[in-house]
1. One of P, Q was used to compute distance in nm of label points 7 Å out along Cα→Cβ at positions 37 and 197, and the answer was 3.5. Which one was it?
2. Assuming -8500 is helix-only ellipticity at 222 nm (-39500 (n - 2.57) for each DSSP H run of 4 or more, over all residues; to 500) as calculated from a single structure, say which of P, Q it is.
3. Which structure, out of P, Q, was FRET efficiency 1/(1 + (r/R0)^6) of positions 93 and 149 (r between Cβ atoms, R0 = 35 Å, to 0.05) calculated from, if the result is 0.95?
Structure P
Amino acid sequence: MSVQETQPPAMSGLRIGDTAPDFEARSTTGPVKLSAFRKRWLILFSHPADFTPVCTTEFVELSRRADDFAARDCALMALSVDSLFSHFAWLRLIRDRFDVEVRFPIVEDPTLVIGRAFGMVAAGDYDSATVRTTYFIDPKGVIRAMTCYPANVGRSIPEMLRTLDALQRVDAEGALAPANWTPGDALLRAPSHDLDDVYAAENGADWFYRDVPAKAPR
């Protein structure tokens with residue numbers, strides 16, 4: 001398992017707009033390299049531990065919605081400190097209990113090297129028991145959005161899909177997604193930076209607040 005040294009140092013405080021640190025590691029689907037997912041979207045998400053109730057519900061729901069992410073040309077990749085064989089045993093239990101097969105890769109990070117490179121855990125931490133972080137990484141490898149939940153609160157899979165839809169749509173339209181935006185809603189135009197446009201607007205708000213016509217939802 002390795003993280004490229006050319007990327008930000010451990011616990012550097014990754015932010016939106018940073019390039020996601022590349023790494024190679026073992027996973028439940030074989031060796032993975034983060035940069036191999038370039039040219040498509042990737043959601044990388046960490047979970048505190050295998051065989052925990054909240055994480056189990058997340059993996060069940062993500063697996064059930066895997067086709068929805070794939071339809072958006074987005075791959076899923078999970079990460080935790082547990083070993084590869086722990087992942088295997090947990091996935092078998094999930095299949096037997098919920099009749100769901102988890103087919104996206106789950107990466108092992110027993111030394112926390114990946115978690116530290118992404119700033120999920122501090123340099124002095126010995127486990128990731130409180131980590132439930134999600135990174136939305138675009139086809140160029142740039143982090144476009146991040147969320148972090150406590151260990152006792154599960155992520156919303158519909159919100160993950162909504163965020164992905166919003167990121168993809170604003171890229172395609174060069175527009176902005178307003179509060180509570182969902183596919184099919186109108187977007188907003190980016191405000192003008194030209195004073196002539198400000199003075200030429202029909203009313204005082206038109207230069208910075210205008211809808212983009214809505215398109216049919218996916």
Structure Q
Amino acid sequence: MLNAKIFNYINSLQTIEDPMKRVEWIMRGCTVFFRVNRAGIYTYSPLNYLGQGIILIEDDTIEPLNMIKGDVRDFPPIYYALSKKRPHQTNIGPRNWPIQYIEQFQLTSLVIIPICYSGTVIGTALIDRFIDENEATEEVIEALFQYFQLSAQWLYPHSSVRQKLSKREKEVLQKLSYGYSLKEMADFMGISEFTVRDYITSASRKLGTKHRTETVAVAMRNGLII
């Protein structure tokens with residue numbers, strides 16, 4: 001379903017050094033090739049069901065979404081799509097979506113695209129506005145799904161990680177993936193919370209990530225933690 005122009009665009013993402021810029025260009029490609037007017041992209045951890053916003057693109061304007069963070073089980077349509085690893089289109093209402101987000105984003109319907117890498121769901125794209133309301137056909141949604149699966153290889157560093165994590169950095173990220181708090185990790189490891197935070201910051205810098213959820217996800221995909 002994807003034409004040569006889209007394939008070439010996806011392949012060109014490897015030339016972008018900054019991981020966040022890659023994410024931005026993935027979302028810009030989504031708007032251009034599929035006539036999407038507004039869409040957001042989120043990370044997802046299958047260990048603790050935590051999703052966190054990265055960016056929102058609307059009318060070609062990029063805005064941060066990092067203030068949005070929560071358990072996807074509180075969003076039944078998203079949880080359904082991620083569990084099935086398949087795109088899902090749904091109407092949005094108070095019965096299946098928190099009212100504060102319905103009001104904030106004026107949501108009425110949503111296309112949910114799971115983003116998978118090596119068989120693991122690592123994120124999701126949420127699309128709620130197309131330039132033409134009739135653009136959200138099954139064929140377009142399937143093409144969007146393919147687009148994000150192919151783009152996933154460039155979302156974050158993977159096999160090309162240049163620096164290995166130290167034993168302590170791995171230990172901290174492993175416990176973080178299990179849901180430990182900073183205080184719990186500090187007590188367990190016999191170090192201060194400040195030192196725990198320093199290990200997370202150091203690991204994030206080595207992996208080229210922007211926040212903790214993303215750092216854990218990248219470490220898992222690189223086989224640095226399990």
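1. P
2. Clearly, the read-out refers to P.
3. It traces back to P.
Every number here is computed from the coordinates shown, using simple stated rules; none is lab data. Everything numeric here is computed off the predicted structure, so don't read it as measured data. Cβ atoms are built from the backbone, for glycine too; each structure is taken alone.
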